[in-house]
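Below you'll find a set of structures to go through.
Coordinate-derived values only; no laboratory data. Predicted model, so just to flag it, every value in this text is computed and none were measured.
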Structure P
Amino acid sequence: MPVKETFRLSRNEALVGAACLLLLAVGVVRLAVPDRSRIRALSLQGFDIPSERVEQGQTLERERVWEPPDDVYVVGWNPWVGAASSGGELTLLAGGVRLFYFVQRESAANNHTAYPGGTGFLLRKGERLTLRYRLSNLGPAGETKGAGALVYFVPVQGN
């Protein structure tokens, strides 16, 4: 009469088998699912308008200009005005188009503004992006305490 053999797995063999099946499943899913499109990392351009003396009743207007090295999409900004409650105005312009506008009414921790996901303003190479700072001093003479903005952009190429 033939002898019947039983097949037994050790715990280590079962763990190795399960790990191999998991790797096989990950590989199949990775090959079956199409790769997401790659977007390039977000870049920043900083604008800084230094502090200066402002007399009572005086209105100051200062500008800083930036030209991108390549075509870019401007996607957002984070403005700041050093003098809290000053009523200082920051405007981000591209040509005659106003992209963003901010008025400092009180101290705020986060003034970030962005276009909705997947959108932005196309700024071509050679076009100028201008940050305009305007302050009317209705109080005593003093310092403006500066202003500035971080502008978020991504290159057009690859996006």
Structure Q
Amino acid sequence: MTTQSYPQLELDRQLCFPLYAAARAVVRAYGPLLADVGLTYPQYLVMLAMWGARGEAMTVGDVGRRVQLDTGTLTPLLKRLEAAGHLRRRRDPADERRVLLELTQQGWGLRERVAHVPGDLLRTMQLERSDIDVLRGVLSRLVEHLGPADSGQPGDAVAV
């Protein structure tokens, strides 16, 4: 055992750990809220993206970028949503390589059945609306800066 100190490696100084723990806790909190409609959290994200398209067909790539899931993860999820009757997948007649996604009437109906979920989750979190807005903004900037274009330059001894 070495006597050299590495304060940047102390768990309590890390930003990554509370982010990880919070993300897991939030996803876990969604479980019972979505169970009644038979959606998993990633499926819920896809449905949110599709509802946000306001009836326009989306490509698999568009949805993947929107919810930040790769095609290998997204494709089986989309197949399950299609099997459940929430969306339709079809080849783009203009470009057979592209798969278009469209919500079914059942998929649109699901929106009303989960409309309570954000409010229920907000009450569970016990955070003020202003805190949620600040947190969303900070996390959005973090994701933007850590995206694929980020060079990943090492920082100084600040623990993150």
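Match the computed value 26 of relative contact order in percent (Cα under 8 Å, 6 or more apart) to one of the structures P, Q, and report its label. Could the numbers behind the result be given before it?
Details: P: 38; Q: 26.
Structure of origin is Q.
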With volume of the Cα convex hull per residue in Å³ derived as 177, matching label from P, Q: Q
So Kirkwood radius over Cα pairs in Å, for residues 21-76 alone, computed for just one structure, reads 12.2; which one of P, Q is that? Q
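To test your reading of the models, identify which of P, Q gives -17500 for helix-only ellipticity at 222 nm (-39500 (n - 2.57) for each DSSP H run of 4 or more, over all residues; to 500) when calculated. Display every interim value, and only then the final one.
On the way: P: -5000; Q: -17500.
The read-out was computed on structure Q.
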